[in-house]
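In structure tokens below, several structures.
Each reported figure results from applying straightforward, stated rules to the coordinates on display, with no laboratory input. If you're wondering where the values come from, they're calculated on a predicted model, not measured in any experiment. Cβ atoms are built from the backbone, for glycine too; each structure is taken alone.
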Structure P
Amino acid sequence: MAESLDIVHRDERLLAINKHSGALVHRGWANEADAVVVTELAAALVGHPVFPAHRIDRATSGLLLLALDEDAARALGAQFEAGTVGKRYLALTRGLAPEAIEVDHPLRPLDGKTGKRRKTEDARPAQPARTSLRRLAAVEFDERNFSLVEARPHSGRTHQIRRHLKHISHPIIGDVRYGKGALNRRFREAVG
């Protein structure tokens, strides 16, 4: 079971995993019996519970830091809370994204059970959310523009980068919730 983890680094206090798209960081409201859950695989590998230092959306791949003891978890948590840890994401987006932009757009919390927007009467107030975006490259394909964008979130709202990119009309290619279905299908058919 643990052999399916892609371990990037391991020492006595930390485990860095290359989390693949589709894997859950931990079990939550979507308790699917057959889900790949990184914290469960890592705990089986080390023989005791592990503590994720941050979250990564299920559909997102990237480096996930796991603390191997409670002291390391507290120290990492304090660093994330203080903003001394930098997070950087890459995304392929629709259209010619701006060379650089700060998206300062508050986001309403999503429903904890469904992961979707709450009905207006149940909605909680929007929370501040800011993301720095920078276009790294642009390409034209099938008479459409696409951009490779670097995103640096300065807050940690659910689906923040995905929602901010949609807000500026440059949704992530392949994003079934915030993207464009027809374009996602055409792109998948063309490149697999």
Structure Q
Amino acid sequence: MPAPRRSVLAVAVLSMLSEAPMHAYRMQQLIKERHKDDVINVSQRNSVYQTIQRLLRDGLVEVEGVERAENRPERTTYRITAAGRELLLDWLRDMLAEPVEEFPQFPAALSFLPSLDVEEAVSVLGVRLTRLRERIQAVRGDIDYGKTFLAPVFLVETVYQERLLQAELQYVEELVADLKSGRVTWPARTE
């Protein structure tokens, strides 16, 4: 049997199940309540269910029980297995220790910047600067709010996000300044 496929969502599911057995809907609630949806892609509602099915198939989680409340759908409660706990720890160690090559869209778009006129590049990057400042303000608000009732360990990913956003803001500000001054330029597009 092939090794189980690691995903950030699989790590999240295993981590939540290492806290306590629970059903998929509760996991979705916790992801939202804990703002883990800021760092985990759960845009597809069915993602958690599909991940659980994969973990179940791989023997990393198991069914603890099925309950049915009146006028409600059946709810299956899952728990992590010993193999799931061991793999969770292995995955976390690896994810924390090893930088991986990710392919976000912004650096890709930057690599094609000369497809735009310099003036248009300055304009769209100006929009990005506004969005970055708004996002930084929102993340700082989350951090400040979280500090009122959370231990610092529960804010590390949010602080990390804020630092990444700050670095990006600084870079884009410098790039826009370089574009405006002519230090960075390219030939005008020909139609």
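Brief remarks on what is shown
- Of the structures P, Q, the one that 42, 19, 16 was derived from, the read-out being semi-axes √(5λ) of the Cα gyration tensor in Å: Q
- Each of the structures P, Q was assessed by FRET efficiency 1/(1 + (r/R0)^6) of positions 102 and 150 (r between Cβ atoms, R0 = 25 Å, to 0.05); the largest value belongs to P.
- Read-out helix-only ellipticity at 222 nm (-39500 (n - 2.57) for each DSSP H run of 4 or more, over all residues; to 500), computed value -19500, structure in P, Q: Q
- Calculating mean count of other Cβ atoms within 10 Å over residues 126-133 for structures P, Q picks out P as the one with the greatest value.
- With distance in nm of label points 7 Å out along Cα→Cβ at positions 14 and 38 computed over the structures P, Q, the top value is the one for Q, the highest of the group.
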